[in-house]
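Multiple structures follow.
Read-outs: derived from the displayed coordinates by stated rules, not from any lab. From a predicted model like this one, the values you see are computed outputs, not experimental measurements. Cβ atoms are built from the backbone, for glycine too; each structure is taken alone.
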Structure P
């Protein structure tokens, strides 16, 4: 196992003692690359309930799914750690064309290793992730089953093969052009950042398959599917839930990104009820 070394060159924008407020932290990984982290719910630290939430491809910690999950966990007394993965459209470093599932996995390990040095840390903890971030938290939970007691993958990537098949079936012309060109230009609707999204992230993820991870996952699990998802087959997500022996919820009339207020409210409700 490759040890993640953290350079504790950490700059606090808000003091950790300021309970009830968001703390923003810049930290450096072993390659001296920046990661932007937010910690909420520090007033809950004495309850020893902690969750890390990871966004998906070409996104950031303000994504609808991340924020809905964050609200649910905060309302159940958790300390919540969200972060902008590298090679994404957030505040962390590096260019999006080099994003891979492995970079997401490394970032999650970096952030959890940093958190272990903080006073709010407790173990076992919960993990939640959306899309590519969902694949990342599944990988982590299978690798470190003793560390994770709750798991919430939201419309998670199931495998690179199934991602490509779904894309070609549901968005055929777009996906054929994406594969031919090697990338497509995408602009985040909230922060207006633009980047070239590489097809290599799809190709690279063909080495990953969530079904092979299922036997090693011990955490109590809620797997979230979206009824109108044209990126990840909803039936694949349901199959994953059955293999993990977890619960499954299908958010009605929702696409992959939980775009509407109703989608987000239903996602929030499902996670909150799971945490009861």
Structure Q
């Protein structure tokens, strides 16, 4: 524990020296514990399913008190490191095939950059009211064809460009602007429309998200919207969670089954949380 606290402090000092463009928060020991544990869980969820940002954004806004725009920007630090670590682990295990997936990579990235620029100037806080209803729709989309999620990727499937290009652009725009829930929506599109296996879709998701969040970091930093101290802490946990999960998904024979199960649990949990179920339970007790 002492080693990790010293490591975290050194990372914080590094980030403060090079990136100190926002007012930094004073953190207590329990803040460090919550951030690292929460971000590690988020890294696991993001890599195997999606919507781990529901955990990290809650920590950033509810626990640490960051404004929505700052939280949205700071959240991208951990996502960048997590996605990069996951992508590298998938690549080392022979899971990444960039040539086959050039079309979604290109158009999702273009859409994401547009969404990132919008996020700099427009708050996405109002969207959260709509997002909970979107999660309900996504839940039923996941359950419609359960066998489809576990089938192997169809290498001969070619989407109609008139459908694929607008769909990928919209998907990227959402990821750049909102990010929360991007992983779940990405999996639905790639599995149900592009005929990817859930693990192969997760591999592509890690790679694409790593690409556009690197751009996002530059833009958000330029606007002074990132708290690098907290972002660095998030990066530690999410990198560890993403790296371990990517290796698990690459080598465990039934990883696709577990990914599908985790996806269902994550979406159900998100729906219950957004409709106030857990808060109702706490108030009732």
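For this structure, a couple of remarks:
- helix-only ellipticity at 222 nm (-39500 (n - 2.57) for each DSSP H run of 4 or more, over all residues; to 500) from the coordinates reads -10000; which among P, Q: P
- When relative contact order in percent (Cα under 8 Å, 6 or more apart) is worked out for each of P, Q, structure Q gives the greatest result.
- With log10 I(q)/I(0) by the Debye sum over Cα atoms at q = 0.10, 0.13, 0.16, 0.20 Å⁻¹, for residues 108-219 alone derived as -0.30, -0.51, -0.76, -1.13, matching label from P, Q: Q
- Looking across P, Q, the calculation of FRET efficiency 1/(1 + (r/R0)^6) of positions 140 and 228 (r between Cβ atoms, R0 = 41 Å, to 0.05) that yields 0.55 traces back to Q.
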